[in-house]
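Structures are listed in the sections that come next.
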Structure I
Amino acid sequence: MAAGEVGCPDCRRGVLRPWGWARAREVRGIAEILRPRRGRCRQCLITHVLLPVTALARRAYGAEVIGAALLARSGGSGYRPIGARLGVPAATVRGWLRVMAARLEPVRLYLLQVARRAGVDQLVPKAQGSPWLDMIAALRAATAAVTGRFGVFGVLGPVTVWQLAVACSAGRLLAPGWPPPWRGVGRNTSRP
């Protein structure tokens, strides 16, 4: 950010500059207290909190904990057993699952677009017989494409599927308004 290499997600013209820190917060599933950096766009003057790829926006649990719940749901578990296994209140898990269940297909399509754009000769995963399993297969395909192109190690160590999900969604995996509609999804863009 100090080098001026982080673009503004709102205006898309400006760059973010350091603007202090956001409040410190405990995120369950992340060992240390999280105190994210704040940046301000020089062009539109809007401030942004920059979260690491281990945390989702407006969630008190880390991406790996939420991802474990989503993965358990794709395996057929209900919200109560998932909550008991992870030590998370059942109502919280139910909320995560409801949000994701309402957007499984758009998330799957978004992740397949990520896989297609990042990967060379990336195959579309076969249908798994369940929307949950299809979304997980698309997430794994996107992870394979991105790590195949850029390497399996990131700044924080090995890149996990849930870190990639956070990065692809800009921390908004469970936030309203995500995924954004893709202009190219659903249209045949190949030429005869």
Structure II
Amino acid sequence: MAVIAGMDFFTVEILTWRGLITYYVLFLIQLETRRVMLAGVTRHPTEEWMEQVGRNLTDSESDTLGHQRFLLHDRDAKFCSGFRSILLNSGLQPLTLPARSPNLNAFAERWVRSVKQGCLSKLILFSEACLKKVLADYLAHYHAERNHQGKRNLLLFPVPADAGPRGSPVVRKQRLGGLLKYYTRAA
């Protein structure tokens, strides 16, 4: 699992003066560590946009995919041949999953459910910038403040300076105006 990442899209509705607008969020999840990275947010995931995302992901300076060798994704037409060829040229093998098989990319599907149920379904978003801020806050919460049952109920990437000494009182902290709450020892 150390060399496999999953990739998928999900949609979010943004309320504007003209009505609801659908935004597409593209993300990756490293299967071993469960680290989630946002690859992009757009209203129109065109072939050119996907090719640019592919170049950004495989850029040697960004090291987004690190030591990943395989990238799981579904048969969505958005994963165009140009995007796949950019991944192949960088040494990353894109693996297209069979039709109607969401369980084969289960970690990605579960993250979509988590972000939608735990955060996005409880908010009314008014702009792309607001969506990006909410997703960034949720990712920080997901990685450092939320226990994960699949990882023995531990935090994925705890922040060591955040916890006080053992015996100090427990305090509640929050993100997104109290929507996301977590508990830590007072410093």
Structure III
Amino acid sequence: MKTVSLSGALRAHVGKRDAKSQRYEGKVPCVLYGGKEQVHFSTDATNFKRIIFTPETFLIDISIEGNKHLAILQDIQYHPVSDEVLHADFFEVNLEKPIVVSVPVKLTGTSPGVIRGGKLTLKFKKLKVKGLIKDLPDFIEISVSNLDVGQTIKVKDLSFENLRFLDRSTTVVAEVKTARGVVASE
């Protein structure tokens, strides 16, 4: 997985009034949990652009006043009108324990069904997987070169070493639908 660096400062006070003043200064109040204790910190709102506005999933190397933590973005809260980031939760990961994370799906190859006029549809852009950090890929690559008109690729058809898919096994990931101009196979 790709890693992004993020720096922050410990929050002296925790509460509604302090969080409001942090946001007024252009900072986002954050919580890091999953380790020995919760860490309340704040970081600049501009640091979230490279983490949020991308389809990729990142490991985040958080530096808080000299202490380093490896985490993933667990939850984020937005303002209902302006879509500004109000609050972020990070989960500290352990290299020896498996984690659950959503990994983007990337389709490769040319489908014979699409060549004949079918329409390729990607139903899920991300799949939930469980595994160790060292085994997590940047994306899940699925070949559609054997997909004909009316055929699908389901979660149960996928297999990757040291990864367990947590979505239902009958969930359709990609399919080639019939279109008006489909040529009948010989």
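Values in this text are rule-based calculations from the coordinates and carry no lab data. No experiment lies behind these values; they were computed from the predicted model shown.
Annotations
- P(r) over Cα pairs in 10 Å bins from 0, in percent, for residues 41-136 alone derived as 14, 36, 31, 15, 4 - corresponding label from I, II, III: I
- Source structure of the calculated read-out (helix-only ellipticity at 222 nm (-39500 (n - 2.57) for each DSSP H run of 4 or more, over all residues; to 500), -12500) within I, II, III: I.
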